[in-house]
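Chemist: What follows is a set of structures for review.
What follows is calculated from the coordinates using simple rules that are stated; it is not laboratory data. Quantities reported herein were computed from a predicted structural model and do not represent experimental measurements. Cβ atoms are built from the backbone, for glycine too; each structure is taken alone.
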Structure I
Amino acid sequence: MEYSPILAVATAGFEILAGLWAFSLLWSRRPDGRRPMAPHWGAIATTGAILLLLAGYQITEVAICADIAAAGFLPRLAFIIVTWLPPLGLLLIAQLCGPGSRARYALPAVALATGAGVVAWIALDGSFAHASVCNAVYARYVHVSARFMWYGAYYWLGLLGMVATSAYALLRGRSKESTGSLAHVHLGTLGFVVPSLVVSYYVPATRHALPSVLCHFALILALALTHMLWELRAVSASVSELTSSTPEARI
């Protein structure tokens, strides 16, 4: 079946708009000059980066499938882009946990350092990934099995880490705000990982296209993160209005 870029382009369009909106929140001000989102800057910046990386994969896949024979470095670029998603997801979870022990940043730090090493490896290894065929709305890649096994271990440990750490943080949630945000990350991660595995298992043609399938279903994560930011924005606006009200108006 001939590849259609419509789904990838539409998904990328949403993720780009959501990512840019996320970064715009960093600079939003109230009429009195206050920045209501200041307490969440780290989480907002990380969320914006995740959204733009998801869009980056979609755009790269469209470029790959436009002419597979001339794809060159693009298949490796696609994997470089998605390499950063699990470490940034772990960092986002740590940021959403709120004030506390800096030890919670140890795992994201290790993941980011490992991710940097993996990116260097992919960039230097010309045989890491080649596009083989684009079918319908997904792309299939060819890898050296032993090397891709190590990459798969890195990537899946990162995704499982996101599910596990967000679940643990939810169980120990100290505020309604952090619990709500963490729930968005937890359910958003499960929401794209589980359907991807189900499709990969029951649709044989997609079994060698799991990276592409994952990134298409990651629209679910993008929607969850966008809604998380919407709720953070609403809560921050309410708190800002309360703190700026007159003493007589306070309850």
Structure II
Amino acid sequence: MTYLRIPETHPKFYKDPNIQNTFQGITAARTKNEKEVICVGNSLGEVYFFENTKESLYNNFVGFALKNEASISKLASSLKFNLVFVGDVQGFLYLYQLDTLKDVKFLKTIDLNNQNNPITAMSVYENDNVCYLFTGDSLGKVRIYDALTYTLSIEIAAHFRLITSIDVSVKLNRFITTSEDTFLNVWKINPDNGLALTLAKSYNSNDKMILGGKIIEKDKFNVMVTQYDCHEVSVLTSLS
């Protein structure tokens, strides 16, 4: 359908042949005027927009960039509140609001205070009234922020090693964390009591690092996972 390649005339991306700049982080976002866009980050702190201009035609351009040019590690978004969340390799979180594709407002920088370790996973829990951002890092910690007030709500020592993915289901009031420590954890969310969390299930993948997890919102709680050096996608059924 389309692809993105940094032009060779880019003043910094190809400047030093000894430095391999890369793309990192992707999310779908929506502007206040209901324009949908795909956001892709890179190691120069730039966030590119993929815009579907007409039928199968796409346009891409730099939508915004971090002022400090920090290397981006993860992206996430809130469709209801038109927010884009940017995580970097030094443990900082940046919040932006998309009024239009040409009018992107910087809102806040949050320091995760995680000893300069990268943000390695992000996911969003939102409904009509609240928006929470879930972050994971290379220390195995999960932090949950109220994205509307920029405040830390909960911090969990969720894993012993790097968190590889987080996925949240508003419909099922569950979220999962996966890690290099070979465990997948399932957490219950109680939205009627603030954001009270309970560890519902801990699954060990037989000493294989779990690199990604995705909740399948069917009648029962199922999860798809990918594992290191494994060519198959596994489905875990009835976890919680």
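Chemist: If FRET efficiency 1/(1 + (r/R0)^6) of positions 37 and 173 (r between Cβ atoms, R0 = 25 Å, to 0.05) comes out at 0.30 when worked out from the coordinates, which of I, II was used? Provide the component values of the computation, followed by the final result.
Modeler: On the way: I: 0.75; II: 0.30.
For FRET efficiency 1/(1 + (r/R0)^6) of positions 37 and 173 (r between Cβ atoms, R0 = 25 Å, to 0.05), the value 0.30 is produced by structure II.
Chemist: A value of 20 was computed for relative contact order in percent (Cα under 8 Å, 6 or more apart); which of I, II is the source structure? Intermediate results must be reported in sequence, preceding the final value.
Modeler: Values: I: 20; II: 9.
Derived from the structure labelled I.
Chemist: For the read-out helix-only ellipticity at 222 nm (-39500 (n - 2.57) for each DSSP H run of 4 or more, over all residues; to 500), a value of 0 was computed from one structure; give its label from I, II.
Modeler: Numbers: I: -24000; II: 0.
So the calculation was done on II.
Chemist: Who wins on distance in nm of label points 7 Å out along Cα→Cβ at positions 13 and 181 among I, II, i.e. which is largest? Could the numbers behind the result be given before it?
Modeler: Working: I: 3.1; II: 3.8.
Comparing I, II by distance in nm of label points 7 Å out along Cα→Cβ at positions 13 and 181, the maximum is at II.
Chemist: Thinking only about Kirkwood radius over Cα pairs in Å, for residues 53-148 alone, which of I, II has the largest value? All intermediate terms of the calculation are to be shown ahead of the outcome.
Modeler: Working: I: 14.8; II: 14.2.
Result for Kirkwood radius over Cα pairs in Å, for residues 53-148 alone over I, II: largest is I.
Chemist: Here distance in nm of label points 7 Å out along Cα→Cβ at positions 93 and 157 has been calculated and equals 1.4, so which of I, II was it run on? Let's see the in-between values first.
Modeler: Working: I: 1.4; II: 2.0.
Here the read-out was taken from I.
Chemist: Let me ask something else about it. Kindly point out which one of I, II the value 1.00 was derived from, the read-out being FRET efficiency 1/(1 + (r/R0)^6) of positions 45 and 69 (r between Cβ atoms, R0 = 30 Å, to 0.05). Spell out each step's value before the answer.
Modeler: Values: I: 0.20; II: 1.00.
The correct label is II.
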